[in-house]
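Presented below are the structures under discussion, each in the form of structure tokens.
Read-outs throughout are calculated quantities, based only on the coordinates presented, and are distinct from any laboratory measurement. These figures come from a predicted structure and were not determined experimentally. Cβ atoms are built from the backbone, for glycine too; each structure is taken alone.
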Structure I
């Protein structure tokens, strides 16, 4: 049985100092709990096929689905094939599918079914013998957050979380992958971390934030630290403020079971947007090793807090019914599954300060919402105006503030906004955009975030995964806003309604207008 460790592929004709070749994991099996859900069908299973299609999975690989359906292995294999055919990024190749399908298995059972975990252990032992997976197992919990502690405890009781000698002087590995949200406040986040770490050591826990797997987010580090031109202006001397936006143009129909009671701030700000803030504000790490990256992010989180007073520097809303483009849509309170008295916010905005020498005095504005003008995620550094300009009002009537905008999705790339003279005999200056697009600049298509993250789990590469301290610090930052809103709810003041297709409630616009600023319109 092969027990090869994770290592770069080698080529005898290539300079051994060149580390750009992809790494392939050693023998292993991936178990997906909740494999019948949308995440598994639309993202995880297609990503696994795409990795296989790119030659990034080992020959000794197996995929095991765990769910309550009473399916045979063959039926589950057909389900996976259908998901791949519909959602895979790369073209379907029969020979790739045939190799992958040889290692696909299914275990039926509920999360609290002891016998199901016995069947799972037996299935994994069979795969170790038949496929040579080497006793290395990753458990992906694509399940409701409330079930995380139960599944972790059952994995412990069944012995599946344990490691064993591998016969070559080393040990097998066992890892767990957890989808957000990581708790619903600081206390629950700490409790969840304690339960998970009682079963798996922190080095074996991978908390998925799929935004950190996106090419553009990773390119933010390259943009900052591979280019000398940005470093001199990436600070409070030149930056007026930073806006980080994640907007969606869809509503929440069919997602009440997950979203009601969680809301936009817990769903997006606590994880996605605060992670983007940390990558934007952090100092240069000594290396791109996981510990070095995490250390710099933790420094930023420890220096970050909400700007007081919260009544003026936070905003939340709930989309109402109306027209979004040419489509008439219902408001949140009329969506299936939501109570007419629900206080769940579908829009949230907060203002933060990062108390470091680099960023002192620069507000960071974070916002997210549903049923907004368009689907977009971006980081915008808005610069201060020039201290003096020789242009009269007519010449520079259309000049705004310079901005550097990193587009995370859907059109990954970067835009620089600056003033330029309008052609003609008059001296008239207007804003123009200089654009860089990933799709136009590179011949190859960017991989999906889940491809990168699943591969990193199998490799045991934790750089893109938040650790305990990051999770708990994020809740410390956000909790005062959540408490403020809870007190407002108790006093009868819930989220402010906003029209679909716009950019959120009026209170969010007033947040910036009080300081003479405006939200960007992406």
Structure II
């Protein structure tokens, strides 16, 4: 088995099977890696040898991004995937904090740098004559360094749903291990076609998409996620494997169903954060297997579903995964459920997901010791995710630590409420969060309905009344219904934007109920 991506890609330098398919163009592995080696040689030639050789990539999911990833691996330097949805000072901070001395950018994102102070970062447009001439004139590649298995391959920023993005160091061996694990589990071979529609600056896109393709020699189809293009892309390129994170399955299921949706080549969809309903419905509608798991961007806490995983659970954790009370630094009690299936010992059972064996492959956030210290406490990794575990070891998410709500003196968590609301058939997406008042939190829900479906306040009230595992205090005080909700580049709902908006629907419809009532009405 290869220890580094550098070694792995060198083994494919003379491979004439397809590597990249994009529009009407196809590159073999030989062609793809020849271009990557030329870019690496150019980058090394331009770089200042007295500074860390970190190269930023402000690029769309495209052959250029795949080329830059392969170039960094072959060249033995670090690629920093820059979030293409960041703007202004935030964008500049990401580029500078990751110590980029060069920044590769495409024409779609070049304007984002206008007026942004990058100090001494050299910006290179990958479509410019300067780039093309430099690559064509580059000498044969001599790697910047022969990397070791634990050397950093990429800087991958966290999604930023609960704060500013932080740069995670993603090592060569992590790419090898992630790829090999998924290749083995789902029998991915060089005959497969991997649809890479999740951002390649994010951990899911790299570890669950790109790593699988390079590990198996499969064809890569880089794309920007689009509900309108999805099935056409799958059929056009013969896609057999896709990775996802966030809400892509829900977004696709919101589109009108067609009788021939299952007439496609898709075999496996692997990802995380899909609801139980969406997992089952996507598998039925598109005729494939869906496997949903849980893993932090830092790869320090990993939980996998297996046969027999009960509804609502995300599976069982790898060795060392536990649930701890952050105040007492002790393991939480086993969850107890009442006769209706509701969690009966919330305060004792809900805690933070931790890795008691340490940080695993997480080497700390780059240039951010304070954030690293927040994650690494008492010799353990603290994920920031709330959860509880039943007597059989099945783990259930309760949300982020910021999703802890205090309503009329009772502790609640957002994720269990969201799972209950997702039982309501017209609902496609839902986010539950707290709105602070003078005594605690008021529960608010933001909802997106399936295309062509409707929901009335009376129907919503009647649905809640039939959910025996829903605490009366968990009934949303306010409900906003919108056509869309704010999301990260990885389609995760940005709750902090919803919280900041307060009690408003921002162009949608707002419902409210009296503090001691159950009936909902459209707010004035």
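As an exercise: distance in nm of label points 7 Å out along Cα→Cβ at positions 67 and 491, calculated from one structure in I, II, equals 2.8. Which structure is it? Here the read-out was taken from II. Using relative contact order in percent (Cα under 8 Å, 6 or more apart) as the calculated read-out, with 16 as its value, let me know the right label among I, II. Of the structures listed, the value fits I. If distance in nm of label points 7 Å out along Cα→Cβ at positions 347 and 483 computes to 4.6, which of I, II did it come from? It was calculated from structure II. Structures I, II were compared on mean count of other Cβ atoms within 10 Å over residues 35-42, and the highest value belongs to II.
Looking at Kirkwood radius over Cα pairs in Å for structures I, II, the greatest value goes to I. Source structure of the calculated read-out (distance in nm of label points 7 Å out along Cα→Cβ at positions 179 and 507, 4.1) within I, II: II.
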